[in-house]
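> So, here's a batch of structures to check.
Since every read-out is calculated from the coordinates, none of them should be taken as a lab result. Note that the coordinates shown come from a computational prediction; the quantities given were computed from them, not determined experimentally. Cβ atoms are built from the backbone, for glycine too; each structure is taken alone.
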Structure P
Amino acid sequence: MNESLLESLPVGLRELAKQHLPDKPVHIPTPEERDQRERELSRRLTKQMEIQKAMVYLDKSLWPAGIPISFNFADWKPNKQQDQQRAREIGNKAWMVTKEAEKNGAFNVVLLGSPGTGKTSLALAIANKLKQDMSWSWMFVNTTELKALVEAQYDAYDVKQRIAKIKRAMTEVNVLILDDFGTEGGLVSRIMDRDYKGAHSNLQQLMYEVSNARFGKPDKMTIVTTNNSNKELNRIYDPKIVSRLVTQNKAHRIAFNGMSDVREMEG
């Protein structure tokens, strides 16, 4: 309180003022300071909402055998492969694809090759890096698990509701990993059989709606890992679905040619 004003008060009021009023003047924020505080609060709330929403999407993931997997670029070990140079090139291409997405916005990516060569691992590494650098949400959907869920909806009353929630998450999430795309179609020999009918119509419809909603969106990346050729995938699904999911852009196609089955070697 102003000293001269305090001295002008009667003795009783002066003592009372000394007991209850602050020694230092109260700072009244300027309009600029208030705006700055409001922006900071809004930023913190937005960040917290993004984190909570990202957890919701991740919670809807369908993992192989229900077991979550984690992988980062630091975990990629080229020395596990006989062709270490090729393994380094594959890891570097996945890294460059990630940095391109951070700079220019999302696009679809496909990792193709034999089972056990590390396609799923690098797909997860890309998603984790985009989450770290861009705060992009991601979810993982093993297509064989998705097929089993779609087929089970007629036997369990609550499965339809679960599928609807998963489908919505697949549509909205920033990075969607479709793992082992095509394995839900069965054996290759069966796929190429003349009488083969393709994936179930309900699964086809779900995949079409998801792929169509995501296609071309700058904040929607779909990462496909597959052991199948395009010819085989076009036998499993309507080509309109495959064309929306499996990019033909060579810069965004990561081929695991020459890579060995690491799981088999470790086993």
Structure Q
Amino acid sequence: MQTSATTDLLAQLSSLVDCERAEGYACITARREHGARSVDIPQPQLAILLQGRKQVRTTRQALEFGPGDLFLITRRCRIDVVNSPDPASGLYLSAIVPLCTEVLAAARALWTDALPDAGSAIARLPLLDHGAALLQWRQSLQHGHYTEARLALAALVVAFCRRGHGSLLAAPEPGLGDRIRDLVAAQPEREWQSRDFEAHLGISGATLRRRLAGENLSVRELVTDARLAHAMQLLYTTRLPLKTVAARAGYRSLGSFNKRFSARYGLEAAAIGNN
């Protein structure tokens, strides 16, 4: 059961929905329950649950979140997720805050102690314990003070590390597959070919294929994953028509996009609430 302090904090953070000076974060809304499987999360991030409930599962963990919880992802991972609207309001609402490279670098610069334990890939934390820093971040955003907003997030990262989530301070070298996904994510509409990755990465085609085979991956699979992940982000954070989302994700055919999206996530693209 929520305390009055938690209720007040949620009410203040709900103003994020109407903040016109958003810097990097996204508000996700939905009016019906929906879930997706094997969703790639490319970087550490924080979700503030405002209304409804969220169920998350990885190969090693299963957690449930509601208003008053923070959902922390400490490193790149793949999750199954179900978002359920609040029965009273009929609405699911959360704010997703990526912990960008600049924020993590600032936290590393602030940290002077021994590196803490890596901790789990996902974690549930009490919202109220971090309310002051979150309100400072929100206020800085609303005034367009983005440097102060990033510093507030860096202070949050330090606080999370004090609780044993040290992988936020690590700077792991991405695997070849992750590097290719990141390249495609930057230009998902591009007609990517194997030779493009060979040029970017400075390796031969034979080396590229051999190293990807060692990760049980292929260029085609990686390109598809990155494009569909970009489409998922657009569906959750914009009100663009499906045809526009498909085009921005590199698909000329809406039918082909819908088929691949459904096969990848076990969810129809049209079922996502913001569309």
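> For the read-out helix-only ellipticity at 222 nm (-39500 (n - 2.57) for each DSSP H run of 4 or more, over all residues; to 500), a value of -16500 was computed from one structure; give its label from P, Q. Before the final figure, lay out the partial values.
On the way: P: -16500; Q: -13000.
It must be structure P, since only it matches.
> Which of P, Q yields 21.7 for Kirkwood radius over Cα pairs in Å, as computed?
Label of the source structure: P.
> Which structure, out of P, Q, was percent of Cα pairs over 14 Å apart, for residues 176-223 alone derived from, given a value of 42? Don't skip to the answer; put the middle values down first.
Working: P: 61; Q: 42.
Clearly, the read-out refers to Q.
> Further question: Given a value of 2.6 for distance in nm of label points 7 Å out along Cα→Cβ at positions 160 and 184, calculated from one of P, Q, which structure does it belong to?
Working: P: 1.9; Q: 2.6.
Computing distance in nm of label points 7 Å out along Cα→Cβ at positions 160 and 184 on every structure in P, Q gives 2.6 only for Q.
> To continue, here is another question. Using FRET efficiency 1/(1 + (r/R0)^6) of positions 152 and 200 (r between Cβ atoms, R0 = 30 Å, to 0.05) for the comparison, can you identify which of P, Q gives the largest number?
With respect to FRET efficiency 1/(1 + (r/R0)^6) of positions 152 and 200 (r between Cβ atoms, R0 = 30 Å, to 0.05), the highest-scoring structure among P, Q is P.
> Match the computed value 26 of relative contact order in percent (Cα under 8 Å, 6 or more apart) to one of the structures P, Q, and report its label.
Of the structures listed, the value fits P.
> Additional query: Upon calculation of distance in nm of label points 7 Å out along Cα→Cβ at positions 40 and 64 from the atomic coordinates, which of the structures P, Q produces 3.1?
Numbers: P: 4.8; Q: 3.1.
Value 3.1 for distance in nm of label points 7 Å out along Cα→Cβ at positions 40 and 64 corresponds to Q out of P, Q.
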